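Please go over the structures that come below.
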Structure 1
């Protein structure tokens, strides 16, 4: 943009409007600049000014004409149609974009060459720093997972640190940026903070050394009383109500408020934190805590729902807070639950009570962990029949608040995947081995410092097998859907994998489910400088995520081949019909269990507290008017429709391929 110097007449007018400057020659303006909306301003350093032609309309219809009023401004470039008024100390060393509104704020300054929170090391999981990671604007939950847990690959971690440092050096500057259409009102000190387009800051107390990566597609909002130091906020984040942040990365679409306190932690996409406290945690996508008495500490979580009073301990009063825990995706902790780290809890598990025995239940997913007489009792697989588990799986995609077209975290919402199914295979093997070693008539079994009742063990095997049947059937029916087949050879050709990738073990990289082989390849490519930038790494994660279903089919087909004892090139039509019928039975049986679980919400006990001043008839009517009738419950109707839909889908496949039996 071309600039010119002030004319003598303009300088005279500015002086008449109570403006001062240590050297008027240091002020440059756009050609169409007029000075009438610059009043009571003290300028120092190099200044560049745009035009002031716009009128802002505040809540209540109050007009504010763009311009500079009652402020001290040092070394700033100010865009067109900006309103700045009542800056109590000064604005220094900032480039301010067009159409910004800044009012009644203490101080906005960049003090020296700064990286705006990039490169800050955060001591996740281990408070003593053994797993500290460097945060940056482009940090994804997948890369952070690697940086935190893959310490056995020291050279890889060192190279990632170098890549982040290179990025940090590139974006470091001795001036700050306030983007377009930013609103800053009634804030305290803002120091060494990058503020992206369309951000809205209202009554924040103090913001120091951070990046507010707002944009037009998904603005960031920071509200009253917020204090943040050494931080990065990703697009769509909302931080309000006296939240305290220190040494943290906050992900896209995350909400923090109601006096929440979080430090030395990373909290990725769509997390929520209200009332409670988080310290040294790795909060993967959809980590949620809503209660004053809850403390999340030194743990790795994702898709977590923490109940009131949930707590963990990360040291045993010996060498300090060095212990860590992993709660795999989709788990819940009940009110007043407690876990003494180290421990590892399997995916989609429910933790109830207090647990001190450092169990590893990662190969028994979908379980209940229940305290009984200071022992941990585990009920394997029972969460597969829980209404709550299914509701959670349905709600997560609907609660993805990210509007930014560039999504940092790759998130797979699938309840059943090679990751969870491989654990069910391992779980069946564990339970069968326990049964063989202790005998089928044993009342209880012991595993990983937990106790499993006789009935729970046998039911666990049954639940896992039903889920495996459902997953494998889902996979083959999806593969064969719609397509008309004229011969078994055409069916076999359709069953052929798209890729050889997918066999072997799978991992959950904090939201992204992928073959371990692909992650190993990614890490090797970092080592060998094939992937040289953060963009390179994130694009590789995106590619792996985009190919999930191709990889999944390769894995599922191998399991089907193992079950049938032959390669897919020898599958018969009857083999496929048998798989479909087994799938249908498992789907219907699991849905029936969900139906029975939902019915518990309509029992006589659930009606306690209804119709408080009447008889049983009043209680019944009150309950119906508040909760509705069981048969009309949306979830119940959905389960019934699911049974009908899947049964029809099974029959459609059979009808389509059965003529080939002849």
Structure 2
């Protein structure tokens, strides 16, 4: 017995000795590959830690590792002297994926897409907005390629590359690495559910996909999904068309008569697309001065929808324009304005043109921005007035990204006068610009005092003295308050100019915030918990401390929506939850038009107040639900919410996102109308 134990110990000792020898041999002859694998893996790990906060989750680690090993394996099929170039190329690609997604997530709480690379500068706010978007942590990922360069340089000074030139051995190593990748992939696949597979296929819930599949699988899948404008119409049409028919049979777009039906039929319409204006601004004052007094006044004199949410995705302003005009959601991949501009949609301008309205849009930025010069024609605008062709721009009139809002409105008023002389009825949308990120250019010209003044007793002299603390200076939130205040003043001047020109007598004014300002949650935390007299933040155990949770942040993203007329006949605050896709049917009921494909509802004709966001999150009057994390928060503390309630609205949310995306990708409205025409011809023939 004793001899057997000694023999077993000898075998174990021999095994570990051989294992360590083989490991040292492997490390010695695969140093470059191992460096590549570790740096790429750590970069992906850091990205998830910084964004979705699930760095230790097994599933995405397996997925990321499987991709890294798969890509790295092919280095062994490359000549030894070229392996560094191959691995370095992929290291740069992986690093770029992490850097771009890290910066994008910080500012937009989502992950970027290949389909947006062509318009990446538009996404990030253009030009000098970059310095407000990229943070120090976003540069930590470049340590991967740097480390690979250092390791390669050291290996060149040894006989490393001479010792790894054997073709037979390299092919054998290639197969071994591929097997390791396959095993990891197999283990990863066992963790997936049908919901996981559905979400990576549909790709609209990007945060969930990264949490489950890792960033490299997400980006590879996104590359495929980004080809949908060219590929998708060729595949899956029959299923999409069936789901499309089923959806509108179950949820038909109907209009019910109410006290607002045809109330403004025959009226002219001016729509102000208020760039980055959030709802909380209307109730915010600093040093006794209201930030947005004009919007506040208009909200008191008209119909004010105080629980209104934009439903934009990666296309930000262009997404809001699209949803406002069509009552559809943004595309799940890319943007409609860039990737799906040639589809057919039922829009507000087109429906009003059937009532002999002249329709136009105006913007002080370049016509090519977000492909507007092409897309606005497809949305049904008779003319798109823009920076490129229609506005006089002097150097002193430029603030931020272009012509300032006051000059834009003043010049636009003159154009609307001419339109009014030629056309009995007209509908115009004016897109503001000055309050666009990075919220700069007004630092020395505003009348808004953001400083905090207080009196204290000087401990040395005993004399009272006034102290001025410019605590908002240099913060994005402070800059935002300044530009928002300016934008509000511009709206006030515009309304006065329209009234003086007699253009408000037969006109309704519609104002909506296109999306939130994309300011980081940490800025709000500082703002609400800052004590300017001590120049410090309140601690969590301080009674003055107010935690600004992720749900506070999400609910704070709501934007104003106001319908105002000069006679002020309709004055009311509507507190129902409402989304951007509810605007078209709500205005349609007032102006006498209807779209059979609207996803939203006339807010005065429905008791079901439900808004779905493009990432699958949703909100009702009773709760806000985070589909990424399968959790929510009650908005009505007296509401009895069960699992059936959540399941019902979660299914509805997915159905709406899918149906809208199918309409866009497969051009279902055009094809449905063509089918109706064919049937009509057959019937008449």
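Bear in mind that the values in this text are calculations on the coordinates, not laboratory data. Computed from a predicted model, the values in this text were never measured in an experiment. Cβ atoms are built from the backbone, for glycine too; each structure is taken alone.
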* Structure fact -> Value 19, calculated as relative contact order in percent (Cα under 8 Å, 6 or more apart) from one of 1, 2, is from structure 2
* To do: For the read-out helix-only ellipticity at 222 nm (-39500 (n - 2.57) for each DSSP H run of 4 or more, over all residues; to 500), a value of -10500 was computed from one structure; give its label from 1, 2.
  => 1
* Structure fact -> Highest-scoring structure on distance in nm of label points 7 Å out along Cα→Cβ at positions 112 and 360 (candidates 1, 2) is 1
* With Kirkwood radius over Cα pairs in Å, for residues 64-239 alone derived from the coordinates and found to be 16.9, which of 1, 2 does the value describe? -> 1
